[in-house]
Structure 1
Amino acid sequence: MARSRAVAPAVCLGIVMAAAHAARADPVEDYYRGKSVNLVVSSAVGGGHDILARAVAKFLPRHIPGNPQIVARNVPGAGGLIAANNLYNVAARDGLTIAQFQNTLPFEPVFGNREATFDPTKFLWLGTQATETAILVVWKNTPVASVDDIKNREITVGTAGVTSMSTFNSRVLAETLGMKLKIIPGYPGQAEVFLAMEKGEVDSFPSYYSSLMGARPDWVANRDVRIIVQFGPEPEAAIPEVPFAGDLVTDPAKKLLLRAATAPQALGRPFLMPPGTPDIYVAAMRKAFAETFRDPEYLAEAKKLALTINRPSSGEELQKVIEEVWRMPEDARAQLRRLSGNQQARE
């Protein structure tokens, strides 16, 4: 009988300890422990998006409960559409798939691209570490120095394809600011247009401030180029002397068009999950990304890799940007399709 009384406290203690362990159990930690998370990169190996994704994959696991391994997998093709369509229509909704997209992808359906078989408002956005500010860069020998000058004197702009972002941005500036821009498409990319500017083939290029400073920082220091105007979700703090297009446009319809056209820049280089992923895993990933973008070791790695980190945004903030464009009046959406140069939008 005495033995039974001695055992009883031990049994009670075991029950109490088990209950305490259950109270401390984290279902997210339990779920992710020992697993691998697939990170889909919608562009090719070696590019800026790929470098960013692999840097994040190195540090993100320490901020996810359970510390799963992150495995990056490149799915390039069709400007990222292959990856986007797959993530929306095929990928598992189990919390084990995340993705990193080009910032124009969420707006392809608005631009009238029929190959985009997804609704961007249903993706679950996780966050971005930076926003982009676009700029119009003019070579030093070009006899213009302001937006007003280019309203009165036509200049040439080198761009990539007729549906490229550089062409789109040029059309947006012409439409909203009345600038006379003769677009010369067909250059493979920024490097080739910059070379063409040096040779005098074209006068200007609609770049991004981070891209210019990464590729040709000496151009600004040596005054080889002039930055005529900047445009995006907000002005770039490093160039306060450069006019911001949002302040120059007064017509409400054109102001709306400019805000919608620059929405991709507000997304920066966004991360996301497939629609239908359980809320508990989405919340954990959003928290993990926010912590990663503040991680001192990650910040040091990003600096070493020349990755821009200026204005981190949450997944909820990205969701609002995309939904705002999606809710635009149809006439404004039609203008975006026209400016995008998407042939399907004109059929």
Structure 2
Amino acid sequence: MKTAFTFLLSPEHDFPDHPENPRRLDKLPSLFARLANAEPIDVIPATVEQAARVHSPKLIRAVEEVCKQGGGIVDHAPTYVTKTSYDDALLAAGSAISCTRAVLNGEAKNAFSIARPPGHHAEPDRVMGFCIFNNVAIAAREALASGMERVMVVDFDVHHGNGTQAACLNDERFGFISTHQRGIYPGSGGLDDAPHAHGRLVNVPLEAGAADGVFARVAEEIIQPVVEGFRPQMLFVSAGFDAHWSDPLASLAVSTRGFFNLSQKLAQLAEEHCGGRIVFVLEGGYDAQNVANGAAAVFDALTNSKLSQEVNDLFPGRETDHESRIAQIRKIHEIMP
């Protein structure tokens, strides 16, 4: 079986001078032309009922109405909508669902949903952080509705996935791990955000300058044992390439090689614990070249190709030390040595 992928540019979901715009995906078509062992699949838009597994009907109706009125700024991030954004958001959620269905039905080994607008900040009752509907959470709910007993989202976007955390907060079938830069938007994702869900909901706030070495340790010492303990039957990944060291909106320090190593580790965990079932879902990343390089790294991990090996963009600075932070997280979540 091959890797499935989707690509939805949503060209009319655009706002002047906004960093979340169609141009951030400009370099992806040339990447797709080089792909082997990966095939595009059709996208079926999410239904209102599917979106409502995560979002309140009131929110869904409100988004539809403001788009009918022509759109505008809808939260302080700023998050915008246009006249097409309601349909675009349902298509983006449908992209993640379509990838999920392809993997669940055995039509693909794994999948990568590349669509905008992104989703991981969107909460059950709130549009926020450039996000309208929470694509990855809606896809995870689709897997649960299809018979999966436990699913987990790993989010390596530079910003905390507050919306996904809210969506899984009180559902013991739904695990969540977020690596993110501490203290930046949206201000959530503290070490002990959800004490009732230790071992299932794990936040990994990192300091500016956390680079490939820190992420490798986090993958081995936190992500792997949490996945092993939770035993998900399917993994989802919120893939935000704004954790790259040159992204204009934040200050983590991952390289393309770091994205590959982390994606490969997650794919290996899916092989070991989920029958190989894993779906990556694009989130942030506000430099078009970084997004293309990061996407190449994910495809390399999923298809055993070497598209990203030619990229040499290691962090040129000094990596910050996270020894005590990793030990603290392991203690809070009772991760055994």
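Rule-based calculations on the coordinates, nothing more; no lab input. What you see is a predicted model; the values in this text were computed from it and never measured. Cβ atoms are built from the backbone, for glycine too; each structure is taken alone.
Of note:
- For FRET efficiency 1/(1 + (r/R0)^6) of positions 113 and 217 (r between Cβ atoms, R0 = 35 Å, to 0.05) computed as 0.50, the structure of 1, 2 it came from: 1
- At a computed 25 (relative contact order in percent (Cα under 8 Å, 6 or more apart)), which of 1, 2: 1
- Between structures 1, 2, the calculation of distance in nm of label points 7 Å out along Cα→Cβ at positions 73 and 305 yields its largest number for 2.
- Given 36, 20, 19 for Cα extents along the principal axes in Å, for residues 201-256 alone, calculated: source structure among 1, 2: 2
- Which of 1, 2 yields 18.0, 56 [Rg and Dmax of the Cα atoms in Å, calculated]: 2
- helix-only ellipticity at 222 nm (-39500 (n - 2.57) for each DSSP H run of 4 or more, over all residues; to 500) from the coordinates reads -10500; which among 1, 2: 2
- Comparison of 1, 2 - label where distance in nm of label points 7 Å out along Cα→Cβ at positions 97 and 161 is highest: 1
- Computed 12.9 for mean count of other Cβ atoms within 10 Å over residues 33-40 - originating structure among 1, 2: 2
- With distance in nm of label points 7 Å out along Cα→Cβ at positions 65 and 121 derived as 2.4, matching label from 1, 2: 2
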